[in-house]
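Just so you know, all these numbers are worked out from the coordinates, no wet-lab data involved. These numbers come from a predicted model, not from an experiment. Cβ atoms are built from the backbone, for glycine too; each structure is taken alone.
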Structure P
Amino acid sequence: MILETIHSPADVKALDRSQLPVLCRELREFLVENVSQTGGHLASNLGVVELTVAIHRVFDTAQDRLVFDVGHQCYVHKALTGRRELFSTLRQFGGLSGFPKPYESIHDAFIAGHASNSVSVALGLARARTLRGETHQVLALIGDGALTGGLAYEGLNNAGASGEPLIVILNDNGMSISHNVGAMPDHLSRLRSKPAYYHFKKWYRSLFGPRPSENRLYRFNHQVKSFLKKTLWPGSTLFEDMGFTYLGPIDGHDLDRLVTVLRWAKELHGPVVVHVHTTKGKGYAYAEKDPGKFHGVAPFDPVTGLLKKSGGESFSSVFGSALTSCAAGDGRVCAITAAMADGTGLAGFAKEFPERFFDVAIAEGHGVSMAAGLAKQGMIPVFAVYSTFLQRGYDMLIHDIALQGLHVVLGVDRAGLVGADGETHHGCFDSLFLCEIPGFTVLCPSSFQELRHMLRQALFELDGPVALRYPRGGERGFQADTSEKPVVRLRQGTDVTLLSYGVLIDNVLKAADRLAEQGVSAEVVKLNRISPLDYPTLSGWCSTDTLLVLEDSFGAGCVGQRIVAILAEHAAAPKRLILKNLGKAFAPEGSVQELEHAFGLDAAGVTKAVMEVMEGRGREQ
């Protein structure tokens with residue numbers, strides 16, 4: 001196999017041109033074989049096989065800087081840069097990351113896990129290169145989906161005006177940024193991607209002197225050309241108006257054309273957009289037919305395309321069905337997603353109430369502001385969004401919602417540790433920043449039934465902005481419903497108080513059982529609402545000398561710190577305090593169970609921490 005001989009990009013460059021189609025076929029087989037075992041992002045990687053091979057034929061990513069946008073399409077790049085043998089550990093604890101990570105390889109220029117930032121980052125890298133007197137190339141690989149985010153246009157606007165040598169590769173695999181129909185556009189795109197076209201263009205401009213735009217004949221010809229371009233390539237003029245040279249659209253699976261155009265882009269020494277059309281899931285029939293399903297997929301049978309384990313109900317699916325039920329009884333209820341209708345459980349709502357369903361694409365800040373506008377006019381908007389993606393809307397949460405106390409409901413999905421996607425996707429900040437915004441109510445269901453009831457509370461009983469935060473996946477052993485009260489005591493005890501919220505309540509209940517076996521009586525207190533905190537109930541129930549607060553968030557500003565501050569303010573602080581959280585460490589890839597164990601957030605970790613303090617061996621916080 002050719003792929004087995006590839007240990008670095010130098011090996012890709014050394015291949016004969018006739019070997020490249022074989023390499024691409026083997027790469028697709030390799031991706032299906034490995035992702036079917038570990039799970040991961042499949043369809044997007046299948047779509048960029050030829051493009052990635054072409055990049056490594058033309059550029060040297062050990063020196064040249066390749067910036068991915070989102071980064072989930074970097075698997076081929078990793079396989080070609082010395083990490084092929086690590087794919088059995090993909091997205092596993094201590095294994096190969098599913099996103100670019102500079103600590104893994106010199107070929108990874110920048111961490112990438114969120115969308116729309118690649119052009120801005122690449123421009124910074126390019127400007128640093130120029131200031132340092134260096135000559136390497138800088139590339140940004142951005143998909144049409146990421147191009148729906150406003151930050152992408154901020155970067156393009158500045159990069160095009162900068163004049164910096166910079167190549168932006170637009171991987172267009174779905175969005176019609178330029179609608180091309182028929183043979184003429186294809187013929188002209190081939191013509192425009194040939195070096196002779198640009199030599200002619202340069203010569204033609206020189207006929208009219210150093211300032212051709214002042215010549216009336218040139219201006220007339222330019223207007224005619226611009227009219228034709230706007231008719232045939234409505235997307236190309238957008239980039240050219242920003243200051244880019246536009247190359248394309250190009251068949252992203254034609255290796256020869258890709259290599260030719262990338263080499264020409266490299267020689268232009270200015271801002272260039274290379275517009276490439278690719279097919280998501282290319283080469284694997286199941287992924288081509290349903291690229292959404294195979295975008296981020298669990299382990300599956302590569303022969304049948306079926307998942308190896310049924311997903312079952314999740315907090316996301318329960319949220320979506322409960323919201324659809326609520327919307328059936330109240331025409332004010334609307335749903336908003338940021339290109340994640342399936343992931344957030346809103347596909348059913350979209351089908352049932354299409355006129356009240358809004359997909360804002362990868363534009364979370366816009367989604368928050370639009371929700372504010374809906375709420376201002378009397379609707380009840382519900383924005384279902386992943387915790388880490390909500391971070392992009394932080395300013396709008398304050399300025400557009402909180403300042404006016406608008407009744408907007410946030411479904412904060414993937415809150416807490418989420419597993420295999422790693423540090424860019426763990427939802428470990430929302431419980432910190434949401435609780436600090438005045439007027440926000442933050443609810444934390446621990447079971448499906450609590451989620452259903454809390455959603456109704458958020459929609460119809462509470463005023464102002466409300467956030468429900470819930471984890472990825474399904475409920476754990478705790479399946480009761482205690483949602484009527486903001487704080488509940490699940491178990492009485494005299495030696496130590498164990499306090500938590502969300503699905504982590506399961507871990508403290510198990511820890512209480514383990515502590516009982518060692519003669520320690522543990523009180524278990526469950527928070528259903530982490531903002532605003534209910535001081536009277538907390539002070540009455542956190543009555544032991546030792547308090548442990550368990551959270552899968554970072555330490556600074558965590559709920560535990562806020563609780564202790566409130567208790568201390570009322571002279572009711574415990575004598576001994578144990579804060580169990582992530583501290584200041586970003587959690588890597590791994591299953592939720594592995595990560596909880598690694599950070600001491602599981603029942604064993606809680607039990608150990610309590611026993612060390614009770615025996616005088618632990619460090620109190």
Structure Q
Amino acid sequence: MVKPHLESYLKTLPPKPGIYIYRDDRGEVIYVGKASNLRNRVRSYFQHSSNLPDKTAQMVSRIDRIDFVITESELAALVLECQQIKKYRPHYNVLLKDDKSFPYIKIDIKNDWPTISITRRRYNDGAKYIGRVPNAWSARQTYDLIKRIFPLRSCNKVITGKDTRPCLKYHIQRCSGPCIGAISHDRYQDMVKQVVAFLEGREDVVLKELKKSMQQAAAAMEFEKAAQYRNQIQAIQNVVASNRIPFNIRGELDVIGLARDGDLACVRLFSIKDSRLKADDHFIIEHAAGETNSNIIEGFTKLYYASSEHIPPLVLLQSPLNEPALIKDWLKEKRGSSLEIRVPIKGTGLRLVEMAAENARQQLDIYKARQSTRPENMEALTGLQHVLGLDHILHRIEGYDISNIQGTSAVGSMVVFENGAPRPTHYRRFKIRTVPHSDDYAMMREMLQRRFKGHLGDKEKWGRPDLVLIDGGRGHLGAAMQALRDAGATDIPIISIAKENEDIFQPGQPNPLPLDKSSHELHLLQRIRDEAHRFAVTYHRKLRAEKGTRSLLDSIPGVGPARRKALIQRFGSVYGVKAASVEELASIDGITKKLAQQIQEHLG
């Protein structure tokens with residue numbers, strides 16, 4: 001339902017391209033989007049909530065104010081959208097967890113004796129900035145490698161070549177010693193050019209020049225200098241060999257793969273040039289639940305390349321973009337030359353995307369393992385143990401919720417948190433079978449009886465909780481306790497959390513638990529409750545959508561289960577089928593043009 005003060009505002013939106021900014025009742029930006037037609041795009045959010053994804057419906061319920069900016073084109077809107085997302089970091093946008101600017105390797109080429117350094121800001125000072133360094137750790141590794149192979153100076157002193165004593169870096173071979181005249185100006189400048197070529201991926205050019213210099217030094221009987229060139233050549237060859245991948249690739253490309261688990265996702269990006277891995281980095285994305293793979297990939301692509309100075313001629317993606325033409329035009333304009341975006345379905349491209357996705361999965365597992373040992377999680381678990389008066393640590397907490405509308409398509413959810421971190425592989429869903437009407441208490445009893453009576457002893461598959469958390473007040477807690485008694489699980493601690501005042505109820509205690517509203521303990525319980533609610537509502541919406549799909553499509557003569565499935569897979573929903581043309585419908589195997597016309601007439 002649209003809030004009254006927004007209803008009249010929606011009518012004033014212009015039918016022009018631009019960005020829209022949603023704010024909540026505190027004035028905080030919760031979402032930034034772009035549109036080719038602001039009026040149509042914004043109004044599309046304010047339909048019946050059952051037609052919206054759960055995450056979108058939740059966002060719309062929080063909208064209290066809408067701002068917008070008109071732009072000259074949709075492409076300009078895309079650029080502005082990226083800037084505003086980076087500025088505000090809205091809760092409902094796809095966000096990189098650590099959205100900092102990318103580091104650069106800076107070479108001060110305007111200086112007679114250029115220095116090398118790491119910086120996050122790029123100035124218009126005539127210096128050479130080499131981008132494509134994904135994070136500070138990678139930048140430091142690259143910087144140290146350059147200093148070992150090409151000992152450029154990193155100090156700021158005025159170079160005269162007449163100093164009597166060099167610094168320590170000269171003695172450990174991390175500086176070529178221009179301050180004492182140990183290297184000529186011409187040779188130093190050649191080394192600067194080689195550093196730039198090396199950082200830009202032109203190692204073959206650098207190796208050719210170094211080999212030529214080594215041969216000239218050897219012919220001139222300058223064996224010490226020739227040995228220095230030889231060492232540089234070997235170091236570069238070792239770097240090239242260590243970064244080679246087992247695919248025959250010519251040219252330059254980026255590969256983007258995705259892995260996701262519950263509310264978290266990880267994007268892995270490989271930058272490859274001539275069968276060598278030039279960069280490899282990962283990005284953790286929060287608030288991923290309810291987003292499609294395409295939304296996450298597109299959101300990442302916009303945020304990443306908006307901050308990147310280097311864009312390759314080919315980008316391989318695991319999932320298609322929602323607006324490929326627009327983003328391609330933007331990247332072409334930013335790159336200054338042609339560009340291709342592709343979702344490979346076979347061959348080397350597919351294997352590269354699968355490799356990126358597998359590495360993303362491993363990185364996400366590592367991140368989750370680290371999260372489970374975060375100090376605030378352990379502090380919250382220890383605090384809960386103390387407040388509840390338990391003699392055991394709460395390694396595993398299970399959260400439960402019910403979702404239904406007047407008893408229809410009623411479902412229950414079970415989510416699991418271990419050491420304060422979600423374990424989505426242990427989540428379970430329940431279709432309510434024995435309660436034909438709207439009775440949350442009876443539904444809660446059925447779900448918990450089925451969970452504990454049938455699976456309490458199956459610790460390997462189902463586990464045994466150290467604490468059960470129920471979404472609800474005293475009534476829900478009482479129903480859950482009865483279910484545990486019936487299942488013979490009275491030794492499992494149980495509490496409930498009521499949404500209205502965030503009160504925590506414990507059996508046998510007349511008053512809510514004394515938890516501070518800003519405590520880690522309450523925040524952890526809220527996270528578990530919210531995750532159980534999200535999981536239940538998502539399943540409920542899915543069942544309702546399937547029920548609606550069956551009732552609408554199954555009533556069309558000639559559309560059976562196989563064709564219904566093919567239609568939904570192609571167009572996403574009944575609404576997508578309804579919006580499709582006869583030609584698009586007839587392009588599906590098994591659907592003739594005549595049947596396509598019947599489908600369109602039936603749904604029309």
Structure R
Amino acid sequence: MGRSRQILLLFFVSALVLIAKAAQIQLFDDKYEKLAQRNTLDQHTIYPTRGIIYDRNNEVLVYNKPVYDIDVIYNQVDKKMDTTLFCQLLEIEVDVFKKNIEKNWASPKYHKSIPFTFLAKVKPEVFAKFQEHIYRFPGFLANVRSIRSYPHQNAAHLLGYLGEVDQITLNKNKEIYVGGDYIGKSGLEKKYEETLRGKKGVRHVITDNLGRVVESFNKGELDQKAKPGINIITGIDFELQKYGEELMQGKRGSIVAIEPATGEILCAISAPGYDPNLLNLDEDRGKAFDELRDDVNKTLLDRTVLAKYPPGSIFKPILSLIAFQEGITGPYRGVSCPGYYEYNTFRYKCHDHPYPSNVGIALTHSCNSYFFDMIRKTLEVNGYNKPGEGLQMLDNYLNKFGLGQALGIDHPTESAGFIPTPAFYNRMYANEVNGWKSTYVMSIGIGQGELELTTVQMANLAAIIANKGKYITPHLVKSYNDPGMNIDPKYQSVKDVGIDEEHFAPVIRGMENVLNWGTGTKARVPGVRVAGKTGTSENPHGEDHSVFFAFAPIDDPKIAIAVYIENAGFGSDFAAPIAGLMMEKYIHKKISEKSKYKEEQVLSIQLIEEPEI
């Protein structure tokens with residue numbers, strides 16, 4: 001019994017000692033509380049590198065360069081911090097510090113407990129110096145991100161640019177973006193934002209009360225590595241793109257070239273263009289953007305996909321194919337042309353040329369009378385008083401050709417152009433007692449009137465003729481560097497426009513003769529058979545527009561192209577030689593001595609004044 005009491009007493013005393021020690025630690029001694037307060041668990045965002053963009057020959061079009069930012073969590077900032085030293089280290093004025101640290105806290109864009117960008121694009125040497133002293137300034141974080149850089153001063157419209165994410169996007173994608181993040185704003189950068197941006201990583205670290213990293217939390221088990229964005233390979237031929245932009249200096253308009261067999265866009269040139277580095281998130285970007293936006297030439301407008309133009313006479317081959325398919329007329333039927341076309345109240349002039357005894361001669365010399373007769377017969381297929389039925393039939397075919405609707409190319413903004421419908425004319429001529437007749441709208445037969453196409457649609461029409469009635473939706477991206485990813489299936493499927501192959505031969509012969517001895521001789525390519533068509537698009541507000549589309553070689557098409565030069569006059573004078581030089585550059589990889597004179601002429605033509613940025 002005595003030994004038992006001794007053991008119980010020992011346990012009792014030991015318990016009292018432990019209780020007393022626990023009370024000391026938890027109730028009376030604040031040393032451990034201060035130690036816990038000195039260490040904080042922080043999450044550091046790791047920004048991924050954005051995917052690189054290449055041309056079809058693996059030429060780099062866009063790459064990344066590091067940018068150094070200082071972020072801040074307002075609630076963690078020491079109000080007694082040495083502001084003078086802080087500003088000296090970052091080489092900023094105290095007024096800048098006050099402006100950047102105080103935000104409109106009522107705005108959903110900012111929160112006192114969430115990091116926001118305090119100072120962006122800090123010089124590397126300044127950033128390095130600040131990092132050595134960052135422990136003095138709790139709440140401030142040093143971040144390395146990537147911005148875009150461009151090795152060439154070309155392809156700005158199709159590549160696009162980055163900008164700070166807006167509040168609407170933030171509200172919809174809170175799990176992806178935070179204030180100050182960069183996002184694609186136009187072009188490929190916007191269309192392929194999800195592919196290019198990558199995925200952020202996170203590092204959990206324990207920091208002391210001076211902001212210094214003590215160690216990774218739990219040996220980094222909760223950390224997540226950043227996942228780089230996926231590189232994309234475009235179908236763009238950079239050398240062709242660059243050459244086209246040189247030819248378009250001093251001009252307004254656009255060029256689109258397509259590989260007929262694949263639908264891959266070889267070049268997409270909107271003129272005037274600009275150096276993509278101007279909008280590269282540096283301190284001068286705002287000024288450059290304002291000047292580009294306000295430029296009278298509408299430099300920021302991507303004319304390849306957004307500008308809508310009357311196609312002019314390049315519409316004549318399309319109308320011919322539809323009329324042949326429907327049996328409305330045949331390729332070897334002649335039409336009288338005494339220098340004008342007259343029908344009821346309609347009269348329209350034509351120029352002097354040989355008698356158009358067939359569609360080939362009519363296309364070669366671009367006879368207006370021939371195609372006015374063709375559109376009249378098409379509209380009146382069910383009678384003079386039912387032109388709407390003929391127009392609806394025509395529209396159904398044009399829709400199959402990809403007109404009157406967006407083609408669906410991989411571009412974030414694409415116009416549908418405009419194809420007039422019976423309902424449209426019913427509204428336009430609602431006051432006509434007996435309704436509208438074919439004579440009211442016959443100008444669409446020569447690509448005028450209310451008909452409007454984008455340049456990419458025109459180039460696709462050339463590809464359709466090259467493929468004898470088939471096409472793949474034009475697209476910019478060719479593939480990814482990720483073997484598990486494929487391009488959208490719609491950029492691999494073949495579409496049929498519903499025209500029998502037999503109808504293409506006479507049209508193509510006529511288009512070939514346009515270059516042999518017709519209106520398009522300036523588009524010839526040495527040693528290559530080319531089929532093309534000139535167009536002069538009438539402009540009631542000024543000088544006419546110069547238009548040309550073509551494909552080559554005829555027997556094995558490698559390129560289909562459309563050129564549209566605003567306010568340049570005849571298609572034969574401006575658009576045709578540019579198209580010829582572009583096809584020669586792509587097929588032969590150089591310009592022959594025989595074509596040098598055309599190149600010099602085109603380069604010397606200045607139709608507008610280039611904006612100075």
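For the reader, a short list of remarks on this structure follows.
- Origin of the value 50, 40, 32, where Cα extents along the principal axes in Å, for residues 399-590 alone was derived from one of P, Q, R: P
- For -9000 (helix-only ellipticity at 222 nm (-39500 (n - 2.57) for each DSSP H run of 4 or more, over all residues; to 500), calculated) the corresponding structure among P, Q, R: R
- Parent structure of the calculated result 27.4, 95, given that Rg and Dmax of the Cα atoms in Å is the read-out and P, Q, R the choices: P
- For 0.05 (FRET efficiency 1/(1 + (r/R0)^6) of positions 79 and 447 (r between Cβ atoms, R0 = 41 Å, to 0.05), calculated) the corresponding structure among P, Q, R: R
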